[in-house]
Structure P
Amino acid sequence: MSHIAYVNGRYLPQQAARVHIEDRGYQFADGVYEVMCIWNGYPVDLAGHMQRLNRSLKELQMASPASDGALTLILREVVRRNRLEMGTVYIQVNRGVAPRAHAFPSAKVRPSLVVTAKHGAGPSETVAQAGVKVITLPDIRWERVDIKSVGLLPNALAKQSASEAKAFEALLHVDGTVTEASSSNAWIVTPDKTIVTHPPTNAILAGITRATVLKIARKAGYSIEERPFTLTEALKAKEVFLTGTTTFVMPVVQIDERPVANGTPGTIALDLRQRYRAYMDGLTDAAWNA
């Protein structure tokens, strides 16, 4: 089946989709993006993704190419045309096409909008039940990672290092203080069973899945602290886990060459994963109401 993409007002076979060579997203990484999970044909946390997209656009002084309502209709049509039941939709907004110059072009330049779809949602349950390995790396990204920018080369380098080490992710840190992973948020469970994750500052991307898992954990009665934690704390933690749009809740059982606790997935991480899956399974058509 041919994948169908939306590009600046047209639905096209993905292999025929094109962007201009002077699009600023291509030349300057002058763009933002969102990746949203589609589960049983419904969007997961559409409102949160829309809010974060609009915040990223505002932080970069970039106009939106469409209203939230119009963009929702485009997303729904891309899902329909791709017969997407389980997968992701990718949204990218660039500042637009203009002769190459570092300063922003005229406000008359219209932002570019691309939406694509991908079948398949997240690692298998077999992976989650076994847990994953992560490596640790210095966080070399720019100081505004709270903006979901398409400038992801440091993230890609970190993910490549993880891949070469046969690890699932790279846990990033600044002088020993963990920020997040290359494409997911990081959590620990302390020996007294308190769940800890970095607060939403400029040092991390405030994950939409992170926010939902926080709500689920609070509703379940878990003790939670939003504060920075160190690599030393992570190595001594009762549990470590990751969250993300395509990760859901993923237990970590090894950091570099050291096991986390007894080297098996933690009960809290597995419980939160089950609760998050139940949340997604309960989505209805109302999920399209952003």
Structure Q
Amino acid sequence: MAEIVAGFGMPHNPGSPALVLRHGPQCETARFYAEMARHIEEAAPDVLLIFTDDHFNTFFLDNFPTFAIGIAEATAGPNDQTPMPRYRVAVPGALAAHIRQAAIERGFDIALVQDFEVDHAVMVPLHFVTPDMSIPVLPIFINCLAPPLPTARRCFALGEAVRAAVGEWPERLRVAVIGSGSFSLEIGGPKIPIGDRAACTPDPQWSQHVQDRLAAMRIDDLVAEATTARMLRAGNIGGELLNWIALLGVIGARKPLTILPQNDHGQAFAAWRLN
């Protein structure tokens, strides 16, 4: 049967590829992504399952699912203006279809998306951790941006349903799971100081608090605290914490191997191993 072998949380700042190109492999962002890439190589997954959100590039408000799963033979991206190479990557369509069916049987109305591309939320992490795109990628979309957001408890339960579905897959398969997103970020919103840049980190203390909860394995507390109001106090992109919470639903309350903070950017990198 298939098994979950590792979990990773990481940001997807669209400026990161250009930043690393400008400052080189010794800059902090490059080193942190390289650390994630090393853990992924050691885990040797056959599939990367990524909980991600879409920034109105794959979906828009006229058709914006709470949960969706990509089922195709391949996808490509980024489908936005992120300054980075464009990639094509395989999608394990049969496994995706199995997970969707299993999730529906467990009470999740999870939408289907086919013939789709993905934006920087998927492609920026992959650019750094699997630049040869040799590992198939299974995207599960969560609405982290357009209220009403799903509850943290519901996202955690989705992760639990995905874990069960992977365990029911009859073929031997090593699956690593990624939660993609930031904890505190405001883009083009009222929390940005007048005259400042187009983005800011309104609540670096919340970013550290989330990491403290992860380090202490106090996952129930984090899920209870991650209300829509609390997450959006940390910025209009603060709901991306839900991608990490879905990841936690898959891997459970485990001690991370490492947490690498970037609280001035409201984000962090983390890795867990399950075997």
Taking FRET efficiency 1/(1 + (r/R0)^6) of positions 156 and 228 (r between Cβ atoms, R0 = 30 Å, to 0.05) for each of P, Q, the highest value is that of structure Q
When FRET efficiency 1/(1 + (r/R0)^6) of positions 20 and 92 (r between Cβ atoms, R0 = 30 Å, to 0.05) is calculated for structures P, Q, the one with the largest value is P
Output 3.4 (distance in nm of label points 7 Å out along Cα→Cβ at positions 140 and 196, calculated) maps, among P, Q, to structure Q
Cα Rg over 2.2 N^0.38 Å, calculated, reads 0.92; among P, Q the input was structure Q
Comparing relative contact order in percent (Cα under 8 Å, 6 or more apart) across structures P, Q, the largest value goes to Q
When FRET efficiency 1/(1 + (r/R0)^6) of positions 28 and 44 (r between Cβ atoms, R0 = 30 Å, to 0.05) is calculated for structures P, Q, the one with the largest value is Q
If you rank structures P, Q by distance in nm of label points 7 Å out along Cα→Cβ at positions 164 and 188, the highest one is Q
Value 17.2 of mean count of other Cβ atoms within 10 Å over residues 108-115 was derived from the coordinates of, among P, Q, structure P
Comparing distance in nm of label points 7 Å out along Cα→Cβ at positions 12 and 260 across structures P, Q, the largest value goes to P
The value -8500 for helix-only ellipticity at 222 nm (-39500 (n - 2.57) for each DSSP H run of 4 or more, over all residues; to 500), derived from one of P, Q, belongs to structure P
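No lab work stands behind these numbers, since they all come straight from the coordinates. Note that the structure is a prediction, hence the values are computed from the model and not measured. Cβ atoms are built from the backbone, for glycine too; each structure is taken alone.
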